[in-house]
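Presented below are the structures under discussion, each in the form of structure tokens.
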Structure P
Amino acid sequence: MYTNDEILAKAKELGHMMANTEAVDFFKRAEAQIHENQTVREKMASLKSLQKQAVNFENYGKEKALTMVEAKIENVEKELDAMPLVDQFKEAQGEVNSLLQMVSHAISQTVTDEIVVSTGGDYLAGETGAQRANAAPGCGN
């Protein structure tokens, strides 16, 4: 049996390993370029300001003003999306998210598999041993 502290230590080790991958390195470089680019910074600041305005207009029921601000938001987002630097950043972000999801899925699947095996369950049926033992007679067992 493992303690929560031991598991947390391994999770931190895994996090350190992941932080030192090519995907994360690419993300860090792309993020640095984003922050160094004045045009991107200005557009991001403008976007943030417009989003705050949109929230205020929505809260006060100012539909016409909200529609106008939403159109401006859409234009700024399109301008940002058209920039290769932003595209690279989004790609890098997607790669890191994929890595995190892959690891999360692998952990989840391993825990499930270990439960099925340790309880004498059935992989194909997707049942643990407890489910199989407590199934009603005549229900496929």
Structure Q
Amino acid sequence: MSPKKIVLRFGTDISVKPIVYRLVKDYDLVVNIVKADVNPQKEGTMILEVTGDQSENGLNYLRDLGVSVQALNQEIVRNEDKCVMCGACTGVCPTGALYMERPSMEVRFDGDQCVFCQLCVKVCPMWAMEVRL
């Protein structure tokens, strides 16, 4: 059985709860945390790979708690032909996946650091940041 890749988004009330522990303990799931930004003072985001026969039950448990659960079947890509290296995307990227390389001042994108928040897509004036399905 191949793992389901999912993105979880949740508020401060959920960030202090042991939700990954519950997935493992109550639903016998194998959980690989690919990326996580969890802070009790702000919204949390996690990208998980989940494997197990009860994965749908576990995901329904999360939804019942108020966690946003989305399948990770897309990726963010930078269209280099459209990019003018303005750097607008680097200012909103919460993980540093988009950054200005010095001294050349060229925008670089490290897809491995991307958590698919899509903030860069919203702020790019040239529409160079794209969601690919």
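We did not get these values from a lab; they are worked out from the coordinates using the rules stated. No experiment lies behind these values; they were computed from the predicted model shown. Cβ atoms are built from the backbone, for glycine too; each structure is taken alone.
Of structures P, Q, which gives -6500 when helix-only ellipticity at 222 nm (-39500 (n - 2.57) for each DSSP H run of 4 or more, over all residues; to 500) is computed from the coordinates? Matching structure: Q.
For the read-out relative contact order in percent (Cα under 8 Å, 6 or more apart), a value of 19 was computed from one structure; give its label from P, Q. Among P, Q, the structure yielding 19 for relative contact order in percent (Cα under 8 Å, 6 or more apart) is P. Calculated for structures P, Q, distance in nm of label points 7 Å out along Cα→Cβ at positions 16 and 88 is largest in Q. Out of P, Q, choose the structure whose coordinates give distance in nm of label points 7 Å out along Cα→Cβ at positions 64 and 80 equal to 2.9 when calculated. Corresponding structure: P. Once mean projected area of the Cα convex hull in nm² is evaluated on every structure in P, Q, the highest one turns out to be P.
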